[in-house]
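Trainee: I've put the structures underneath this note.
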Structure 1
Amino acid sequence: MSRDAIFEASVDFFLTPIRAFLEDDTVTEIMVNGFNEIYIERRGRLERTNASFPSHDALLSAVHNVAQFVNREIDRDRPIMDARLPNGSRVHVVLPPSARRGIYLTIRKFNRDIFGMEDLIHLGSMSESAKEFLEICVRLKKNIIVAGGTGTGKTSLLNAVSTAIPEDERIVVIEDSSELRLAQPHTMYLEVQQPDSMGRGGVSVRDLFKASLRMRPDRIIVGEVRGGEALDMVQSMISGHAGSLTTVHATTPRDALIRLETLSLMSEIELPVYVARAQVASAINLVVQLARYSEDGSRKISRITEACGMDATNNYIFRDLFINRIKGRTPQGRLITDLAPVGVTATFANEISEYGLEKLVSHTHELWKE
């Protein structure tokens, strides 16, 4: 019996109280707030369940079981852990006393299928014209940021957009915990490693990013930018590694670039603010903004915005290319929206002819008029 099979069987046993939710494809997140209070997210809405663990110790045993198989350590001195289950689902744990109501265990479910943009169209998260535009932008090697709040589907959209990368390119994927699964065969996956109890063996996103630059990548995809690696990523974008994709926590395109700027300033290199801003403005081409609509719990692209550098006062310039507008509701109460071009031409419209990609245009002619 392989180690992975043992891990899967062991986790299945220790997580018996929430096994049904792990197997339910309609459940996207499981939130354990202490052993006897469990919530789930289903179709974008929170529900309290009747499930519970037998005791605090039973839940703690489950946490230690997961930690053991992913070679992580969690105790009072290290009360926070990020890990993943055998099926790829992301696990986050906080122990008391940091967690005041008991052990907090949050599991973000892993989708076994590779979502493409056609799937997002079917789900109503994207339009046909937006799909075509993003596919062409990926082929043009535009640097794209997927922005949104927690639980808006940033990773799923990033995975879907990545399907437009040509199969003959070498792709390096860098993540804190592996979630992305690309369809392209020549994909290298790099994952952060936590240090041991003596502080040894730790490998950060920044370490992995520096390593990736020596791996002859055609594309670099960073699952989420959270720290000083933002500076390395931005500098690589403007020095020959175009076509990068990443996600960032932000609720507007402007906030997304400001966050990248702020994270760049967290690096070990001391930069004046205006230099960090100038580099971000030069590096980022598009921001794809995601939102979760409270009316029905759906997740959709709310706008696709071009970042157009800075003005004379060193403020970012943006140009909305697509905006999502609510048109009505279905009989079941689901929102009907239309993510459509606003009638503005992309500033890089001439590049489509330079790269000979005119044949890909059928729904977005107005965005490519020179």
Structure 2
Amino acid sequence: MNDSNYDIAIIGGGPVGTALALALRNSKLRICLLEVRPAGASTDTRALALSYGSRLLLERLGVWNKMQEVSSISTIHISQKQSFGRAILRSTELAVPDLGYVLPYSTLQDSLTDAVHVFTRLHDDRIRTIHNASVTELAPEADHTRISYQLIGEQHTLLARLAVVADGGRLLNAQFPPAIHDYGQSALITHITCSLPKVSTAFERFTPQGPVALLPYKEGYEIVWTAPHKHIDDMLTWDDAHFLSELQQHFGDRVGKFLTAGKRSSFPLGLKRAPDQSPMPHTVLLGNAAQTMHPVAGQGFNLGLRDAWELAQTILDAAPESLGSAAMLLDYKGRRRLDREAGIRFTDTLVRLFSNDLAVLDTARGISLTALDCLPFAKKFVAKRMMFGANG
């Protein structure tokens, strides 16, 4: 086979794209992974929240036990500011070891990348990774897609029966504009320490300005604080003492006194969804290229990982000659429709329902949280959605 002809080309070597390559490693398909970043360990300093369902998928990929610095979440405390009602989800009540996990993004990325490299050393004709590759164009043809990319200043092309776009949406946004809803919020993220950390307990606190989440991580918490754009801009200018004082007032004293804060950064929040997960022949969008959601309840990456796993199963179940066909892509979209739509609705509804100070909704929110805490079937339903998605 020509070195520029592949069964599958994956554009984007982040965790979702790399997970897809790993899920297909025993398929005997010829795969090319195109990554714009240079080779080497990840330098991304963010923390990432994974569901228990994602852990199960990573175990199947053979990488979970190789990851370090993983903090478990066995309890999730949900409340709303200055109002009644709260709910507590516990792993012991749901017969699972943990509800979720927090770990460095770089740990996940490097573990997946290393697993691909190990496989490549044993089967050098099955998965090829091209670093520093900036894809510039996809051109569907009769039975494949022609992919153009820049590599160290030179133009190259390759052919693939199926092109998987897992680059976060950068490549096709202009050609196929996604539907975008701006929540009018940004998220500030940083690491904090406190005097009374609760082991393996995460907090999701809803406020009229937006939710604030505390995720147990290392010796303290990774915080995701959402608020209107202008407020976040101001918060980035505060000194640590002022920031910790405002956080104390905003969140309360459930974890004692806030002691230190790390470097702060922010990003705008919105709901972005591609109108079609397969916008052109022989092409499919994956992860954030297909949908980008509000971080409330930590669903975005976990949904993307399920996208990758389900696409791999669709490919493995399909007849070899149907790879990249309209029928195969329609099958994949059908498999993902319920989970994708339910995940988007779940996060969007939470933001719209809880991120306001409408008095008429305050009582309803309190009753909803109280009912969730008191009704075992409701608690199990919500927890399963958070851990496994709508497909369970």
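Laboratory data are not the source of any read-out in this text; all were calculated from the coordinates shown. Every value quoted in this text rests on a predicted model; they were computed, and no experiment measured them. Cβ atoms are built from the backbone, for glycine too; each structure is taken alone.
Trainee: To which of 1, 2 does the computed value 13 (relative contact order in percent (Cα under 8 Å, 6 or more apart)) belong? Display every interim value, and only then the final one.
Mentor: On the way: 1: 13; 2: 21.
It must be structure 1, since only it matches.
Trainee: Something else about it: 18.7, 59 is what came out when Rg and Dmax of the Cα atoms in Å, for residues 165-356 alone was calculated for one structure; which of 1, 2 is it? Working shown, then result.
Mentor: Values: 1: 18.7, 59; 2: 19.6, 63.
Computing Rg and Dmax of the Cα atoms in Å, for residues 165-356 alone on every structure in 1, 2 gives 18.7, 59 only for 1.
Trainee: Going by FRET efficiency 1/(1 + (r/R0)^6) of positions 189 and 349 (r between Cβ atoms, R0 = 25 Å, to 0.05), which of structures 1, 2 comes out largest?
Mentor: Largest value of FRET efficiency 1/(1 + (r/R0)^6) of positions 189 and 349 (r between Cβ atoms, R0 = 25 Å, to 0.05): 2.
Trainee: Where does the value -8000 come from, among 1, 2, when helix-only ellipticity at 222 nm (-39500 (n - 2.57) for each DSSP H run of 4 or more, over all residues; to 500) is the thing being computed?
Mentor: That value comes from structure 1.
Trainee: 20.9 is what came out when mean count of other Cβ atoms within 10 Å over residues 45-52 was calculated for one structure; which of 1, 2 is it?
Mentor: The correct label is 2.
Trainee: Given a value of 19.6 for mean projected area of the Cα convex hull in nm², calculated from one of 1, 2, which structure does it belong to?
Mentor: Working: 1: 20.8; 2: 19.6.
Structure of origin is 2.
Trainee: A follow-up question, please. Which of 1, 2 yields 52, 31, 24 for Cα extents along the principal axes in Å, for residues 29-148 alone, as computed? Walk me through the numbers on the way to the answer.
Mentor: Working: 1: 52, 31, 24; 2: 59, 32, 30.
Structure 1 accounts for this read-out.
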